[in-house]
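K.L.:
So, here come the structures, one by one.
All of the numbers you see were taken from the coordinates with simple rules; none came from a lab. The structure displayed is predicted, hence computed values, not measured ones.
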Structure I
Amino acid sequence: MIECLDGTYYTGCTWSIPKRTDQHASGLGSKYTRLHGFKKLVYYEEYQNIEEARKREQQIKGWSQSKKKKIISGAW
């Protein structure tokens, strides 16, 4: 999960966290992070199976900002 400059969060899947983070930071990432600005990587989970990762991505995308903040802080 990426924290954007406007305080919102972007959630996505990737095979390479460093490469994808660099893309977002340089403006070559998703449309969302280009519009809202990249601040920093704040949370990630690792999966061996892309289907499980996509399922989790969709679950997190449905969460409120406050619920996302809880998982980021470790209070979840």
Structure II
Amino acid sequence: MKVVLSCDPSRGNCTVMLIHNPDRQLSFARVGGEQWHWITTSPRYAEYSDCIYHDGAFYAMTRQGGIHRYTIAVLVPHAR
């Protein structure tokens, strides 16, 4: 399991991205929010090994070496 923050939580409007089981999936939540949101992906891209936050987006690396970019706006993830 790995947790990545978009900024210092004390600044407000912080998003948390989590790599978790089963199968090393991604979920996100706003700090202080009441629920987590699971990011659904193709089974081919289901296993993430690492994640960082940079310039307004989360970058998640799959175990196969692919990089997926996620921007979180109004609690809706957008993969690019």
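K.L.:
To test your reading of the models, identify which of I, II gives 34 for relative contact order in percent (Cα under 8 Å, 6 or more apart) when calculated.
P.N.:
I
K.L.:
Please state which of the structures I, II yields 0 when helix-only ellipticity at 222 nm (-39500 (n - 2.57) for each DSSP H run of 4 or more, over all residues; to 500) is computed from it. Show your work: numbers first, answer last.
P.N.:
Working: I: -13500; II: 0.
Working through the options, I get structure II.
K.L.:
Can you tell which of I, II yields 24 when percent of Cα pairs over 20 Å apart is derived from it?
P.N.:
II
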